[in-house]
Structure P
Amino acid sequence: MSTDSIDKTVALDATLPTLPGDPEKAVPGVTFLVDETHASEYDEYLHMKARYAADPKAWKSVLRKLDLRVLPMLIIFYLLNSLDKANAGNVKVYTFLEDTNMTSHQFNLALTWFFITYALLEAPSNMCLRRFGARLWLSMLVVLWGAVTLGSAWVKSYGDYSAARVLLGVFEAGLFQGCFYTLSTWYIATELQTRCAMWYSAAMLSGAFGGLLAYAVGGLQGHLGLKQWQYLFIIEGAITVFFGLLGFWLCPDFPWRFESSWFTPEEMRYLKLRVRYKDGPVPPDNSFQWSTFFEAVKDWKTYMIASLLAFGGSVPTYSVNYTLATMVKALGYSSVKAQALTAPPYVFAFFCVLAISIYSDKYQCRARSLIISYTVGTIGIIILWPSLHYKGVAGLSYFALFLVVAGFNMQAPAVGSWLGSNVRNPTKRAAAMGWQSTWAQLAGGTIGSNIFIGSEAPTYTTAFVILIVLVAVGGYGACIANWYCLRAANRKKDAIPLEEIQGKYTDEELSKMGENSPFFRYTL
């Protein structure tokens with residue numbers, strides 16, 4: 001540490017006043033040597049935080065304003081994203097395969113091409129998101145995939161549909177983890193999973209809305225010379241392009257790039273300071289560096305979360321999304337009625353996702369909430385599998401679908417917020433979220449879109465065996481292992497005598513250390 005830097009540092013005690021439900025992960029009672037600028041900002045943050053702590057109603061008002069400004073456009077984007085991906089299952093129920101001369105195998109193969117480009121481009125897209133900002137990057141992606149969806153109404157063969165799915169993968173790659181990352185830049189650990197759930201629940205609504213829209217176009221066969229499945233693509237594509245263009249004005253950006261008259265100057269200042277100093281007086285390194293991508297690639301946490309997302313989430317959710325309408329039809333309902341009956345399980349899942357996330361944020365128990373989620377979904381599989389062998393228990397099979405859809409969708413906000421809370425450097429976090437999702441989609445998407453084989457309908461024995469094994473090993477197993485490793489890391493840091501690290505590091509060193517800082521504690 002140079003003489004000049006010493007002259008510009010001050011001693012600062014890290015004991016922090018807390019807002020209700022806002023426990024700090026930084027170690028209290030530790031003295032840091034902090035840069036003068038950081039010390040001034042941190043002092044300002046503490047005073048503003050104390051004022052809001054003394055007036056909880058005022059803070060709740062600010063948080064509601066933040067929710068209303070950040071969440072709506074991201075929810076709309078993800079609803080459209082989920083709708084465009086899941087419409088494959090809806091068009092299959094109509095005459096899509098016959099009109100395009102595709103076999104069921106070719107259809108599944110076309111879905112697989114989507115996951116290859118989708119998975120491979122997630123990490124690069126997240127790095128571009130970090131570089132160019134959420135408002136510009138996310139809105140551009142929405143417009144482009146909306147145009148591809150619109151054009152899909154005129155595919156005539158397996159080759160046409162494969163090309164459309166490849167392009168959809170290119171443009172949709174950045175949306176899922178891009179939204180997760182954007183939320184992680186605005187909310188702290190005790191708020192993040194609930195907000196991720198509010199956003200992710202758009203997928204539940206899209207499942208319901210997609211089925212109802214498919215039901216609504218059921219009577220349009222031959223109208224103006226178009227088929228039912230063509231109307232689905234046209235309507236969904238046009239809506240997506242419209243909201244993508246609207247996003248260039250309304251999509252939120254990152255806090256450090258964002259200014260809005262929606263907040264008062266004091267509110268805006270505090271919202272920026274709190275995400276910068278939520279872990280203590282030394283903020284994380286906020287500079288953009290491509291090298292952080294390789295730090296994320298080498299981090300074991302990335303792969304633990306990738307396993308959770310792939311085998312505890314992507315495989316079950318994608319496989320169910322693509323076959324739910326077909327499965328309901330197999331219970332004895334007509335094609336049109338089967339579309340309408342896909343909606344209630346997603347509505348039920350919507351409330352379950354919100355409930356488990358509120359519980360997880362309140363008690364800061366990511367691992368426990370994941371175990372609960374996997375258990376609900378697995379119980380659904382255990383009921384559904386044997387019940388499909390008997391047509392007389394269609395009601396029981398349909399009930400089991402509620403549990404399957406809810407359980408395996410409940411896990412997603414916990415997975416995203418677990419990684420988002422435990423990777424401190426913003427650029428590394430963007431890379432880690434993209435990279436873990438790359439592996440999750442390669443494994444989960446390609447497996448999930450192919451295990452429900454048409455020739456095994458309606459019992460799908462192979463698919464259910466694969467689901468149970470993958471959830472047990474890649475879901476339960478990886479969740480427990482990740483929790484154990486994070487707890488061990490926290491205990492190792494707790495065991496270091498404070499006198500050995502107090503004043504040992506400069507703020508620049510601590511900033512670059514990120515979550516490896518001896519003062520940082522992981523969320524379990």
Structure Q
Amino acid sequence: MRNFKTLLMVGTALIGAATLNLSYSYAQEKGGIINVATIGEPPTLDPMVSTADLVGIVSQHIFETLYTFDKSWKTTPLLAAALPEISADGKVYTIKLRDGVKFHNGSGMTSKDVAASLDRWTKVASRGKQTATMIKSIEPTDPLTVTITLSDPYAPLVSLLAFNNSAAIILPADHQAEPMTDIIGTGPYKLKERKADQYIQLERFADYTSPAGESDGYGGARHQYVDEIRFVPVPDANTRVEAAISGQYDYVDSIPVESFERVKTSTASEPVMLKPFGWPVFVLNSGHGMTKSKELRQAIQQSLSQEDMMAAAFGSKEFYALNGSLYPDSFAWATDAGVEGHYNVANPEKAGELMKAANYNSDPVRILTSRQYEFHYKMAQVAAEYLKAAGFKVDLQVVDWATLTQRRGDPSLWDIYITHSPFLPEPSLIGMMSTSAPGNWDTPARGEVVNAFNTESDPEKRIKLWADVQKVVMDEVPFIKIGDFNAVAAKSQKLEGVEPAPWPYFWNVSLKK
């Protein structure tokens with residue numbers, strides 16, 4: 001096991017047990033088509049405007065960012081030629097670009113494309129808007145150099161530029177429309193055809209210029225072994241399981257943990273487990289409606305039993321752990337700050353007192369969830385019963401995932417929505433930390449602790465400041481962590497080069513012949 005606190009001291013927050021471990025065969029063959037069963041239809045192929053994992057999974061094959069993450073979750077160059085040169089005061093980032101990179105329309109990437117793309121990112125992406133408050137200018141200073149000047153030091157910048165949802169993808173300067181009208185990236189695969197609710201078909205980009213070096217997590221060489229990748233929406237979890245067992249698809253994403261043994265004994269497929277993967281989370285609407293009341297959000301927090309929700313969702317403790325800290329112990333960010341009295345409480349009496357203080361008027365709490373992630377739905381069912389026991393009325397709205405991601409953008413339509421996140425190497429990547437993310441958490445206390453954390457560059461000081469952020473999260477309840485869980489998927493016995501990853505990728509993957 002790596003010493004993550006030591007690694008953090010050199011400026012990087014890393015993931016422990018979930019470290020990507022690459023072991024590619026040197027005899028992988030080219031050719032063939034792989035079919036990937038996803039949990040549904042992505043609402044968009046523009047990863048700037050969405051934080052949905054499903055969008056990132058598909059779009060990362062088409063679009064690329066300046067940086068990405070290696071197998072140890074350190075930032076590493078992708079379209080950039082190297083990590084940025086940072087001025088002594090931490091305010092000026094000079095980014096050199098790789099030469100010879102081409103877009104899918106045949107044009108060559110220059111600093112003008114990068115500057116235009118980053119400008120679009122600061123206007124349309126939730127994490128870009130979060131970063132925009134710190135940016136004074138983004139300038140193409142020569143054809144292969146971009147300079148970003150900040151108003152104050154901002155420690156998460158490179159991690160934000162590396163992240164693949166709400167992503168700072170690079171587009172041609174003359175294809176910056178919002179909403180996106182042309183699907184043109186620099187990635188190893190390009191869009192061939194999309195038929196809504198049927199498939200998204202990608203084909204090898206013949207003029208792709210891969211980063212140099214060995215494949216290393218999401219970084220390093222990206223090999224284009226297969227000719228095509230087809231992403232097929234399969235919304236029903238049980239259907240995905242049966243498809244995995246029968247070998248109907250080469251990769252099946254997000255299957256219920258109770259199917260692990262069935263897939264394991266299958267002759268066609270085998271399970272893929274990432275441990276630990278991430279955390280289910282209830283996002284509360286802090287900016288609008290009844291849950292704008294801090295007391296009512298606290299009442300919801302006091303009502304819930306995370307223990308019963310996790311047991312219902314995952315069954316065996318082989319697949320989950322109760323943990324109120326926003327990070328597991330394998331992270332330097334793990335802390336108990338603020339957890340006591342705010343996690344796994346199931347205290348209807350305390351909830352009732354807070355409801356009374358909030359003048360709760362018996363309007364139903366509207367919970368948005370989806371059965372495409374079956375564990376979301378199971379947690380929602382348990383949560384609804386605990387909320388009712390505390391005196392809440394509940395309106396449980398079960399919709400498809402695409403509809404949920406659309407509805408959460410309209411704060412008048414919901415009070416809680418259920419989602420999940422992988423554990424991220426930089427806490428500022430957590431979507432709910434942005435004031436422009438669904439939920440609109442924007443309070444003076446949030447501004448004070450989050451800004452202090454983001455502007456501090458010393459790793460040890462940032463660890464202590466993160467504890468302050470967690471205390472405010474526990475008190476103001478913009479979201480509620482349910483626990484830690486492992487993710488299970490399935491892959492064909494014929495598929496080589498697959499490694500467990502939060503957002504599965506299919507460059508470097510090949511088919512046995």
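FYI, it's all coordinate maths here, none of it is from the lab. Since this is a predicted model, take the numbers as computed values, not measurements. Cβ atoms are built from the backbone, for glycine too; each structure is taken alone.
Between structures P, Q, the calculation of distance in nm of label points 7 Å out along Cα→Cβ at positions 351 and 463 yields its largest number for Q. Check the numbers for FRET efficiency 1/(1 + (r/R0)^6) of positions 111 and 247 (r between Cβ atoms, R0 = 35 Å, to 0.05) across P, Q and tell me which is largest. Result for FRET efficiency 1/(1 + (r/R0)^6) of positions 111 and 247 (r between Cβ atoms, R0 = 35 Å, to 0.05) over P, Q: largest is P. Starting from the value 0.80: which structure in P, Q was FRET efficiency 1/(1 + (r/R0)^6) of positions 151 and 215 (r between Cβ atoms, R0 = 30 Å, to 0.05) calculated from? It traces back to P. Each of P, Q could give mean count of other Cβ atoms within 10 Å over residues 39-46, but the derived value 21.2 comes from Q.
Which one of P, Q has helix-only ellipticity at 222 nm (-39500 (n - 2.57) for each DSSP H run of 4 or more, over all residues; to 500), as calculated from the coordinates, equal to -23500? Source structure for this number: P.
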